[in-house]
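Each in structure tokens, the structures are laid out below.
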Structure I
Amino acid sequence: MKLTVQTFLTLDGVMQAPGGPEEDASDAFTHGGWQAPFPDPAVGEFVTELNNHASAFLLGRRTFDIFRSYWPDQTDPANPIATAINSLPKYVVSTSLSKGDASWRGEHPDTVRLVTGDIVAAV
């Protein structure tokens, strides 16, 4: 299995919440949504291509929380990004979630797996 990292990074080093300004306001972060006003079909094609090769997603807890508040409601089968995120297993790295808290609407509870302890060994 191959691990591919997918990040959205500005030229000045901001790596957080590309979607909307309210997507991640944690730690008084005020620059969320930096990517949304600048749609680029090539970025969407690239993300789709990465997701086409994915067999699962490895997410941090904050990203998992953001994803599960948005993606389960994106059910258009013509949306390949939503299809991949909603249908593939999710591994969530967290020290604060319990098994009962790690759920994804519309999926069997075992589709989300918590990764705890020795993260490097688990991955």
Structure II
Amino acid sequence: MRALLDTHAFLWWISDDPRLSEKAKEIISDGRNELFFSAASGWEISIKAGLGRLEIPRDLQRFIADQLSRNVIRVLPIYLSHALHIRTLPDHHRDPFDRILVSQALLEEMPLLSSDPQISRYSVGVVW
């Protein structure tokens, strides 16, 4: 299975947060699955860390790169097609990071691991 991690799913996985669902844990820990971390999630983490809303233990770039490597998670770049596809999405969610993740999941044909109930209003596969 190929799957895209929502930002919170990635953060909850690397911090062993109990809010991560058992199903999400199964998918992330199964080495047969191909996991993706969106460049948009990196952007979101960077903004939240800069605002003091997210505590990152050390240099952000090194920390994220290390976590992606340790967990065998690939980076999904934001392509122009992902950005432009957002215009076709219904306005269920105001968060631009979530909207780009939905667009990426749809165009790349993979489910999104997310606990966000608003995301399930889109025609994207959601696993939680």
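Only the coordinates and a few stated rules stand behind these numbers; no lab work does. Remember, it's a predicted structure, so these values are computed and weren't measured experimentally. Cβ atoms are built from the backbone, for glycine too; each structure is taken alone.
I have 32 for relative contact order in percent (Cα under 8 Å, 6 or more apart), calculated from one of the structures I, II. Which structure is it? It traces back to II. When distance in nm of label points 7 Å out along Cα→Cβ at positions 80 and 96 is computed for each of I, II, the one that comes out at 3.5 is I.
Could you figure out which one of I, II the value 64 for percent of Cα pairs over 13 Å apart, for residues 56-103 alone was computed from? Matching structure: II.
Ranked on mean count of other Cβ atoms within 10 Å over residues 40-47, which label among I, II comes first with the largest value? Can you show the working numbers first?
Working: I: 10.8; II: 18.6.
When mean count of other Cβ atoms within 10 Å over residues 40-47 is computed for each of I, II, structure II gives the biggest number.
Can you spot which of I, II the value 12, 41, 38, 9, 0 was calculated from, given it is P(r) over Cα pairs in 10 Å bins from 0, in percent? Could the numbers behind the result be given before it?
On the way: I: 12, 41, 38, 9, 0; II: 13, 46, 35, 6.
This figure was derived from I.
Here helix-only ellipticity at 222 nm (-39500 (n - 2.57) for each DSSP H run of 4 or more, over all residues; to 500) was calculated and came to -13000; which of the structures I, II was it taken from? The read-out comes from structure II.
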